[in-house]
Structure P
Amino acid sequence: MEQTVLFRVFEERDIDFVYRCKNDEKLNSQIVGQWRPFTYADACKWVQGCMVDHQEYKFWAVCTNDDEKRIVGWVSLSNINYKDQSAHFHGIVIADPMYRDGFAWIESYLFILDYVFNKLAFESLTGSCLIEHKHSTLISQALYFTVYEIEKESICRHGKMYDLEKHVLKKNDYITHYNNSEYDIMSIVMRMSKLRRLSNC
């Protein structure tokens, strides 16, 4: 199956897209971090910051798999720690409605897993999400992350408190499942479908 999206460094042409995304309150409603509207200058600064090669964090533009390579979202790592051989899945945004069927989302996760465990050869990847964000909790289960902590009512959104799920994937587990061909996209889709039925969501 051909990939629906590719991953590249950010470019100046991405600023307009980022500006629209950063000011879309619905799109940002279930992020773990803080949200605030961006000015156009903020968007310029943000994109330019993503274009720089940082040691502790890294952003990639998720783009169309064609000659145009038009941005449709982004994915990122934070807390990149070479000493401890660990990193944190900072976030993923797939904003273009044409690419929100789930495949670009899964491909972005697989890209991060490959980068962390194969390119960096790290030992662990952590992540977090609001428990109410069912798509994130389901995909973390489908990719064999293990929940190691639930922070009760630790995130406030619009005056309501939400629980935060923290999960981790270890290199040995990743390798085992990878060697068993369990990171094939259709296998992941089938596991997510089964998990969705079991959780009635």
Structure Q
Amino acid sequence: MKKINLLLTSILMFLSFSHFSQSKTTVLHGVTFYTEIKLAENNLVLNGGGLREKYFIDLYVGALFLQQKSKDASKILNADAPMAIQLKLVSNSVTREKFVESVKEGFINASHGKATKEQISNFISSFAGAFKKGDKINFEYLPNKGVTVEKNGSQLCVIEGLEFKKALFSIWLGNVPADSNLKEGMLGKE
């Protein structure tokens, strides 16, 4: 019996190691991201990532995942294709209130798409809890489903519509981005 348990333990350890050895990661501004992720049945690759700064304070690192790499922001924004943005907070300076304020400004400046007042309200109200350094926020878009918003692995809401996705992703990739260096990094130009 001990030999069987030892054998099973060895097999599980080997399988676990094999799984992790195939998962490639990269470090962007001190934060680790996978180079490939799966979104539903779609394989997405890391297009690029960068650092969001304000007044010389590092706020978060953002990464963009696409089916195929692209440096064309307009093409990405208009695409009705699976994609994701991941944000990882690197500062306690990013509070819920400041994040909401920044997102509201981003929707006003959105160069692509259109978010309704109701969609923006639902999006903002989904962030009920406090923010802290280390939090992970994901925006995952799937055609015919919409944008799934997650915080630390928990789904907060799903907002339907390509136009909403365009407006939301425009906050980081549009003509008036939250941070031009972050946009360049997400587009793989940095």
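Worth pointing out:
- Each of P, Q could give distance in nm of label points 7 Å out along Cα→Cβ at positions 48 and 88, but the derived value 2.7 comes from P.
- Ranking P, Q by FRET efficiency 1/(1 + (r/R0)^6) of positions 56 and 144 (r between Cβ atoms, R0 = 25 Å, to 0.05), the structure that comes out highest: P
- Structure with the greatest value (metric relative contact order in percent (Cα under 8 Å, 6 or more apart), set P, Q): Q
Each reported figure results from applying straightforward, stated rules to the coordinates on display, with no laboratory input. This is a predicted model, so every value here is computed, not measured. Cβ atoms are built from the backbone, for glycine too; each structure is taken alone.
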